[in-house]
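> These notes open a run of structures that come right after.
Please treat every number below as a calculation from the coordinates, not as lab data. Nothing here was measured: the structure is a model prediction, and the numbers come from that model. Cβ atoms are built from the backbone, for glycine too; each structure is taken alone.
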Structure I
């Protein structure tokens, strides 16, 4: 179909990511003919802001996607499993932010800076990767192209917004309660998150890895298109509202100096090198919140192995880790003429 104007739906429009999707569509001047805000029945009739106006939220049903060209889903895995096939049947392309379709071999898992070509083989659904995976592969892909990464060891420090609005409220509430000498309410996480770190994101699975860690391991190989890359992960929830941070150690086949890595990353799409230890310049969540780029700093060589590098990677998990990446995929669909529409 090529360029033009499109009918767009945002499913899960009242959530933190759904609202950010609407905001990102507006900010990037996405070519919209009409837009629909969809959510569950309990949110129907409420409003969400868009382009200086308010959109009335509609209840999502199987018929909601008739006449829609592109649907951005941020409504949870079970909802996506129920409604995404209905949307595709209506002739709509679904870009889904849940984990429901990510490892389906028939569904592309796309980060536009890394594997844009994979949108070409979609069959109606494209998966948006896990937030922590997205920011890591944006930084790793140019290094992999230059020196071939053999192994990745990543430890994450993930903001509570990754769990949703209820976790943001719980952290804020717990801080107030503790300052007032009250016992904190603990509902969202297994333990208090205020002034604490929880080395568990999602439930434990095989080998005592959590699902979040398994996602990073499996998704990295699929996005990078290279099963030979060995990945191990430890994911930690920290008392930060927005932006995930990651300590990443890589081993490459070819030697890269820290200087080599800085030059490569400074020229990479979607990456901002923020690295001057002498001046105490390094990425922090406060820098990345609200920003589109993936920030990389603390770039240094690992002297315990021949070809090793350390990186510190920070990005806004709601923006690049979710909403922005989804909108960029939609832009790719238009650019590569892969939007399916109702005839």
Structure II
């Protein structure tokens, strides 16, 4: 890809929640696109979607849909990415992929622009840049400033993940179950293995041989890759909660040297993309309702862990459709055209 004034951008999976978010964010941030090509599965072909007052027609995903495209933002799932990413690359596009398909490939950079923007240059090997898992993106934003002060030895994380992370049908399921509960009707699980309304489910994605879920292992492996520290250990429990939008994570970590709560607060305050919300006297702390729709992740409940010598605790909330997916992908594209072409 060469330096241009305008770049032709395709969004694969443009009719889904993340794809639609990408359309809005590209316009909000005035990304210098010439053509914005919306691509989705055959069943969405011909659908009209608004983009900053312009009505765009959705094209079918096929082998010929990437001709003339400079940057392809993929948000259609790992299967589609594995099938079509190399086709987009062979057509001349750089792929920024939101799925899990390439995240742990040694030749594919896994990027959060505030943390490891330099890794973007590695895209030249495969033509692909990977976006992290949504929970990883939110969590790593707060791990990085601490890791820069003193290397993190171990992290214990518990996530509280919104239903929208499981797609539009999951949002509808929570809405319907809430109505059914209010009307004393039988609640029927569909997307989730159990009732999600007025419940929490400590199970996201499939269980692995080690009894962790795939989601939990993503958080461990992806955080290591993004922070560039294979020795950092992270153990997680990922939990689905009856919240529509924005993930939260409770983090307990141990560092090589002691970091005070004030040091941590200052580091968070000085880190781009984080906003400290931590005034317990006024009951101010991060929540999904306040993080929804924001680009920044909110961090609070910052305190020293009195049970270990170098322990620190905090709570972080972030919009998983924005920083956890669409926003991060657009930020990668911005960094790509600014410093890597």
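> Which structure, out of I, II, was FRET efficiency 1/(1 + (r/R0)^6) of positions 223 and 239 (r between Cβ atoms, R0 = 25 Å, to 0.05) derived from, given a value of 0.90?
Numbers: I: 0.30; II: 0.90.
Attributed to the structure labelled II.
> Please compute distance in nm of label points 7 Å out along Cα→Cβ at positions 111 and 175 for structures I, II and give me the label with the greatest value.
Values: I: 2.9; II: 3.5.
Once distance in nm of label points 7 Å out along Cα→Cβ at positions 111 and 175 is tallied for I, II, the winner is II.
> Can you say which of I, II returns 0.25 when FRET efficiency 1/(1 + (r/R0)^6) of positions 127 and 311 (r between Cβ atoms, R0 = 35 Å, to 0.05) is computed?
Numbers: I: 0.90; II: 0.25.
Structure of origin is II.
> For the read-out distance in nm of label points 7 Å out along Cα→Cβ at positions 31 and 47, a value of 1.8 was computed from one structure; give its label from I, II. Walk me through the numbers before you get to the answer.
Working: I: 3.0; II: 1.8.
That value comes from structure II.
> For structures I, II, which has the highest computed value of distance in nm of label points 7 Å out along Cα→Cβ at positions 87 and 279?
Working: I: 4.3; II: 5.4.
For this comparison of distance in nm of label points 7 Å out along Cα→Cβ at positions 87 and 279, the top structure is II.
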